[in-house]
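Values quoted throughout were computed directly from the atomic coordinates according to the rules given, and no laboratory measurement underlies them. This structure is a prediction, so every number in the text was calculated from the model and none was measured. Cβ atoms are built from the backbone, for glycine too; each structure is taken alone.
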Structure P
Amino acid sequence: MSVNKEIEEILRENLLKLEDVYACMVARRGFEGIVLIEESKDPELKKVWASLEKTMDQFFSIIKEYSIYGLDKVYFELGKYTVIFFILPETDTALVALIPALANRGLLEVEMENTRDKIIDILKREKTL
């Protein structure tokens, strides 16, 4: 199985199955990556995701700038949504989730941390990290 397919499966099994995860991805500068969107959870997701696509490069510039100081997670609210970035150590890559602003972040953080660890293991195994 390819690395992308393995990561996609991990995203699907660990995050997208959660009621409060509307979309998730592993992304890097240029919005390159593996994207999974569950549009049935909220019909406005396409518009929000399109906005993220337009600004993602700028955000990854910020991540790169602050990663030397140990930046690990970033949250920002976008209307009724929260976007969570879990940065993969020493990379310009992040695990990103789009959730409702009122979601239980504590539970989702645990799930995202576990998912990030699994993705890191795959990337290390394949020597792409």
Structure Q
Amino acid sequence: MDTLVLSKVEPRLIDFYRSDNRMTIAVNGPGILFEKLELMTNRTALEGASVDFYRRVAAAGLRATTACPHAQVRMAEITVEPHRLGAELSIELGPMSMYQSLLDIQTVGGESFRALIRCIFGGWGYTVYLR
């Protein structure tokens, strides 16, 4: 498992539709450069990316922790907010720091992120990113 980097000079889309069941992301400037990560997909609410989909991923599918040099490891808050244009699943990146936090995201059941998405969406051909 590689550590991915989220910084202002790196790509800002992180492939979530992957065969791993855990990912570690080094976040440069949490709370300053980046507030949170958002789960996004190429599917519409009519195609299954509804509020219910995001709630199922958040409630039954994911667990995240943050570690920072200035704070203890703690559970990262994963929230789902409905909006007029759809839903938003977001993962907090840790306490504001001018340095770096380490975000560790994993599936609760041990299945891959891809298997989790397939189980909830059903079928194939999805693009899912964190940004």
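Given a computed value of 0.70 for FRET efficiency 1/(1 + (r/R0)^6) of positions 95 and 111 (r between Cβ atoms, R0 = 35 Å, to 0.05), which structure among P, Q does it belong to? It must be structure Q, since only it matches.
If distance in nm of label points 7 Å out along Cα→Cβ at positions 7 and 55 is calculated from each of P, Q, which structure is the one that comes out at 4.0? Computing distance in nm of label points 7 Å out along Cα→Cβ at positions 7 and 55 on every structure in P, Q gives 4.0 only for Q.
Can you say which of P, Q returns 39 when relative contact order in percent (Cα under 8 Å, 6 or more apart) is computed? Source structure for this number: Q. If you line up P, Q by distance in nm of label points 7 Å out along Cα→Cβ at positions 15 and 71, the top spot, with the largest value, goes to Q.
Among the shown structures P, Q, from which was the value -14000 of helix-only ellipticity at 222 nm (-39500 (n - 2.57) for each DSSP H run of 4 or more, over all residues; to 500) calculated? It must be structure P, since only it matches. Of structures P, Q, which gives -0.97, -1.48 when log10 I(q)/I(0) by the Debye sum over Cα atoms at q = 0.18, 0.23 Å⁻¹ is computed from the coordinates? It must be structure Q, since only it matches. Given a computed value of 27, 11, 6 for semi-axes √(5λ) of the Cα gyration tensor in Å, for residues 47-86 alone, which structure among P, Q does it belong to? Computing semi-axes √(5λ) of the Cα gyration tensor in Å, for residues 47-86 alone on every structure in P, Q gives 27, 11, 6 only for Q.
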